Structure 1
Amino acid sequence: MRLVIQKYGGTSVGSVARLRAVAERVDRTRQRGIRIVVVVSAMASVTDKQLDLAHTISAAPDGRELDRLLSTGEMVSSALTAMALQARGCPALSFTGHQAGIVTDDTYTAARIQRIDTTRLHKALDKGYIPVVAGFQGENAAHDVTTLGRGGSDLTAVALAASLHADLCEIYTDVDGVYSDDPNLVPEAYRLDSISYDEMLEMARFGAKVLQARAVAFAKKYAVPVVVKSSFVDGPGTRVGHTSSTQAIPPAVDGSGELVGHTNRA
């Protein structure tokens with residue numbers, strides 16, 4: 001049976017209505033006989049509000065305490081997503097980064113993944129549950145919460161896809177794929193059908209916010225097939241992988257290295 005990782009960004013889980021829409025999309029995938037692991041970001045604007053609050057309290061917040069604070073946003077959205085799935089009759093369980101087996105180094109606010117123990121996720125999948133993992137977070141050797149930097153939920157999704165040997169990692173966001181230019185600035189920008197890891201990495205490093213640069217580098221290193229899609233409209237999105245050149249879909253055309261090792265003891 002195929003296994004797909006689906007990651008949903010902050011705007012995708014930004015309200016009760018959107019959480020229910022995510023649950024509906026996940027349920028549709030499940031009904032096609034596909035096993036799914038869901039990764040979620042914090043609800044839109046939550047992380048920024050937490051950062052503002054922390055810097056109101058302290059001009060230089062302690063890294064350990066800041067990570068504990070920032071990790072709570074994803075915990076909330078993962079629990080709510082699991083509830084939305086359960087309300088549709090889908091068996092689902094939420095997991096923190098620690099519960100999902102993600103172990104990192106000690107670099108607070110920008111931790112690097114060292115290994116992933118997928119035992120608990122495999123057990124949940126084998127029992128028919130949909131694991132809903134809080135993105136952006138893990139724990140270090142001292143069992144303290146760590147976070148993976150801005151856009152870290154992308155990295156969580158790609159790393160889990162590699163460790164679970166998933167067939168595909170789908171990144172759902174508020175755009176329907178990767179564009180040739182910023183469509184907010186360039187009216188002639190068009191969606192790309194596919195793009196290579198290297199091209200996507202270059203775009204991410206120069207400010208494109210569709211995918212975290214570290215996640216792209218990770219996907220390249222472990223050959224994780226990634227597709228960027230919209231969570232609001234159906235469509236093929238943009239495939240990120242070992243393509244030799246970027247392929248474009250003009251607007252007129254309609255169309256729907258850091259993991260040192262991982263443990264898989266299931």
Structure 2
Amino acid sequence: MNCSSGRGVPVTASGNGEAGVGGRVALVTGAARGIGEAVVDALVGAGATVAALDVDAGALSLVAARHPERVVPLVVDVGDPGAVVRAVAEVEERVGPIGIGVSVAGVLRHRSVCDTTDEDWAATFAVNATGAFTVLREVSRRMVPRGGGALVTVGSNSVGVPRVGMAAYAASKAAITMLTRCLGLELAGSGIRCNVVSPGSTDTRMQRLLWTDEEGSRGVLAGDPGQFRVGIPLGRIADPADIAEAVLFLVSDRARHITMQNLYVDGGATLVA
């Protein structure tokens with residue numbers, strides 16, 4: 001199937017809330033906590049109905065309970081391509097045509113290259129790269145005939161600056177960042193926009209696992225010369241809602257002329273590297 005075939009008129013949904021978001025169906029992976037959960041909240045607040053995918057059934061049910069009839073939870077391991085294919089088909093059948101797709105699901109195994117095992121590498125790429133690829137492919141295949149849609153991949157600012165102990169993670173995020181931009185080029189003629197949001201240090205469970213003590217946040221803000229890492233110029237760690245707001249902007253009609261971009265949301269930590 002050629003995803004780039006056909007030029008259509010961008011679909012604009014009516015409804016209240018953020019321009020072009022109200023009334024649409026959105027699919028979000030990694031939706032049970034952290035950035036993914038914040039993205040679900042932002043989309044629902046803007047009037048979308050959200051198919052929320054995550055491997056954690058318990059946490060996912062709590063998110064859905066906050067938004068009855070607006071969030072449809074699906075327990076899915078995005079590291080399983082077959083499960084993603086089935087989930088996208090189910091969303092289209094049960095919820096409606098997907099107009100917004102946001103890939104957030106990610107894993108981090110904090111190890112040096114020499115200590116990274118084959119299993120570490122494979123597991124990281126299965127979720128961060130292959131999982132996001134499968135979501136993008138399956139959703140875009142359905143968007144093309146409809147002539148519109150918006151796709152956002154949540155990457156990482158680690159793709160722009162080498163990081164100690166994060167080689168596998170950064171490599172997987174770099175892979176899906178370029179894939180998303182290439183997809184944006186292929187789908188531009190079909191009125192589909194594809195962008196990346198690259199967070200820096202964000203107050204999530206993944207971030208806190210990197211901290212060795214209660215002073216962890218101060219170390220992130222100040223930087224660490226021993227790890228060749230600068231601090232955060234704005235002097236604060238991002239809240240998941242900060243990342244979600246960037247995603248919401250990019251999927252809205254306010255960003256209707258923006259595609260193939262990588263928006264860093266890191267308080268200036270990468271110095272626009």
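Every number in this text was worked out from the coordinates using simple rules, so none of it is lab data. Please read these numbers as outputs of a predicted model, since none were measured by experiment. Cβ atoms are built from the backbone, for glycine too; each structure is taken alone.
Values for this structure:
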item: Read-out mean count of other Cβ atoms within 10 Å over residues 133-140, computed value 27.2, structure in 1, 2; result: 1
item: Computed 23.6 for mean count of other Cβ atoms within 10 Å over residues 45-52 - originating structure among 1, 2; result: 2
item: Source structure (of 1, 2) for mean count of other Cβ atoms within 10 Å over residues 109-116, computed value 20.5; result: 1
